[in-house]
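Right after this note come the structures.
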Structure 1
Amino acid sequence: MRPAWILAAALLAGAAHAEPLTFHAALNLADDTAPSIAAKGKGLESARAAAIPAGQLPDPKLELGIEGFPVSGPNAFHPARSDFSDVKVGVMQDIPNGGKRRAQVDHAHALVDSAAQEVEIESLDVRSATAAAWLDLYFAQRKLAALNGLEKDIDLLKQTLSARLAAGKAMAADVTAPDEALVDLADRRADLKAQITKADSELRRWIGPAADEGLAGDPPEIAVDVNAFQAALETHPRLHRYLHMEAAADADVAEARADKRPDVGVELAYQHRDPMFGDMVMGGVTVSLPIFPGRRQDPMIASKLADANRVRIEQQAEARSLAAELDEAVADYASASARLARAKDTSLPLSERRVDLATSAYQAGTGSLSDLIDARRARTEAQLQIIDLQAEATKLAARLAIYFGGEQP
């Protein structure tokens, strides 16, 4: 979000809450209203304001005084009798050398660019976290729906148990099987409701009260283009931030070196004396003398050079860290996608087959209700596993697209 939009976004937040909370709507809302992005935006405003006076001349100084006031001799405490006494009014202006002022301007502009990158980085972090929270909530609700479906199946089987017992088609052990399964389901449902509450709280952290509107729609289909992500690494805001930090450090080095060149100052004063002696005008120039560089300027130059080299080394470390994060995320995504494919192609069909066999046996009176319930529970577990893998793969794809692709998925 751009800083100028913050107030407008806050005023329109109530209207945004009434819209369906789709995946994209949540990302946009977080980008517009997240306090952390607004805080970074204020930092950018501060840097821009601070850049305005950079390189300007220092404020002039007004000088007021009395010169040549006699305190001894025949004219003591009678300045009007002395031709050396006067009231002085002057203006002094320090003028740092041009190299120092140019370095100050370069430093200020580099800080502005760095602050802009901080806004972009925070936006990436917020959008990634919002996407993860939305997806966590979405898939937790799907898992709860799957458990609710299993509960309905068990309730239906429980309703037929009395008639089958009376007809001699059920076993004694089947009497407690539905209730045991329902108790286990109640525990699972409680855990899932806790997960839903946590995911909702995390989403509220990023989008505020809009989380109360409930989710709408399904996650988008997110393309994972590894080559594009790798190509975009060089322009990632986390690396660009270091480029601007390096520019600021280089400007500090230039300013330290410029300190070895003299600065000047000018002074103009008007001296009012007794009319019998006449007034005078005085002008002068001062020049700084950096004649001890070994003890003053050279150590500062060495210090600023060390800082600049530190920033360059940190940039290299950040580049490696970013590349490693991308490789890890791509590897995790490939693993989750492969496991998801196996679950869909193998685990779920096998569990469906087991349910069919158990249902046929139960209807024929050769299988127990416990076996049928276990088969349906196993099928639900396979469905839950698929949902978990879908959640993992989708969250990884969303992070890759947002954080490394720099695009809205």
Structure 2
Amino acid sequence: MNRPVAFILLMIFWLAAAPGWAIGYRGFLQPMVKSYTSKDGIVPFKFDALRLEITSSYGYDISWLVRNDIYLDNLTEERLTARHEIREAYVDYYTPAGDFRVGEQIISWGMADENNPTDNINPEDFSDPFVEKSERKLGVLALKSDIYLGNWLLEGVWVPYFKASVLPDLSGDYSFMPFPPGTPLPSTTEPPQDPSSSQFGLRAVKRGQGFDWSLSYYSGYEKIFTPVMSGPLVTKLIYNRIRIAGADFASDFFGLDTRGETAYFITEDEDGSDPEIKNPYFQYVLESSYTFENDFKLGLAHAGETTVMIDDQTEAEQEKLIFPRAGMQLCMFSTNAWLLILEKEFPDQYISIRSPVIHDAANDGMLVRPEASWSPQDNLTYYIGLVLFSGSGDSMLGSFSDMDQAYFKIRYSF
């Protein structure tokens, strides 16, 4: 734990000891079993087995939250390993001018579901890359302010220290990200852990009249390292600066829940002349869904990426080999993807069925994730699901065709 986070925790514990504070808690216990369906062995995975959030408030002006997570994983060992993490620890201060939050926190931008080109403040844990984004995101020490001006929200974020994303272990099943097994790599060179590495973001959100939209700007670092090559050898792993301008919207058109996002990523290779750094690029997603009277939801989304400043076909082929280190995780394996959303609720039986489908149209790959849940009590839910891969060997999804998975989990909330 770094010193600023320790200071925030001490401040929270001091506040908790003051008179007038009422302590509350919530969380869940979530055991899970996961295994392959097409080969022997246990799937390497990481999941949140126990979450405990402790909260409190003092009057209407101050509140705080500490979120403790205990993870179980077998990503690098044959047996399960427990890991404890303080995922969030922050203090909120509410004023007539706006709300202010300081501490370790998770900040989410974007109005699309799951795939958000504009959401780049928090690093992610890709050690199990196919879990939900909310579980992948890691907290960062930040100061956030929300200023309300009528139907406008002006959000400012300052992150004084750099924090990198976590990549899969090179010896594990997900070692394709971003190097194959056996690749000798030097240690990473991170930005200095001082205010010279500050990152910041600004966002203006307009809500009302059935149409919400926002404009955003982020100046910071890519959270995934870039290799510096000398011939066939990797000599350094560095984290490059990046600037991102984005826009998004959400609306209800004739009962259709329609959302979209786009962002322009200005990399360190601003003029497209460095073959080791990705050229500037656009990412976009447009989605629409409709929920019928029988509680059946049908949706379709298209997501993609376009690299700019391409001079010739040779450079175009080179750029295809450099995956994006910011924006949508989806674009790490496809520059042209379709997403099908299928959901059905059975309220009388407390059953829910969903089956998102991702089709990598650029490389002919597919991922299907059917899941059924049953909630016999308000605080108890059973889940059973599959993770199914298919497609050509040119597709990253297709290369996992022998890694189909099944899982069962129980969530008890308190």
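Every read-out reported here was derived from the displayed coordinates using simple, explicitly stated rules and does not represent laboratory data. Model, not experiment: these values are computed from the prediction. Cβ atoms are built from the backbone, for glycine too; each structure is taken alone.
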Name the one structure among 1, 2 that FRET efficiency 1/(1 + (r/R0)^6) of positions 91 and 123 (r between Cβ atoms, R0 = 30 Å, to 0.05) of 0.05 was derived from.
1
To which of 1, 2 does the computed value -22500 (helix-only ellipticity at 222 nm (-39500 (n - 2.57) for each DSSP H run of 4 or more, over all residues; to 500)) belong?
1
Of structures 1, 2, which gives 3, 12, 12, 11, 10, 9, 8, 8, 7, 6, 5, 4, 3, 2, 1, 1, 1, 0 when P(r) over Cα pairs in 5 Å bins from 0, in percent, for residues 227-314 alone is computed from the coordinates?
1
To which of 1, 2 does the computed value 10.2 (distance in nm of label points 7 Å out along Cα→Cβ at positions 75 and 387) belong?
1
Structures 1, 2, by volume of the Cα convex hull per residue in Å³: label with the highest value
1
Calculated from one of 1, 2, relative contact order in percent (Cα under 8 Å, 6 or more apart) reads 24, and the structure in question is 1
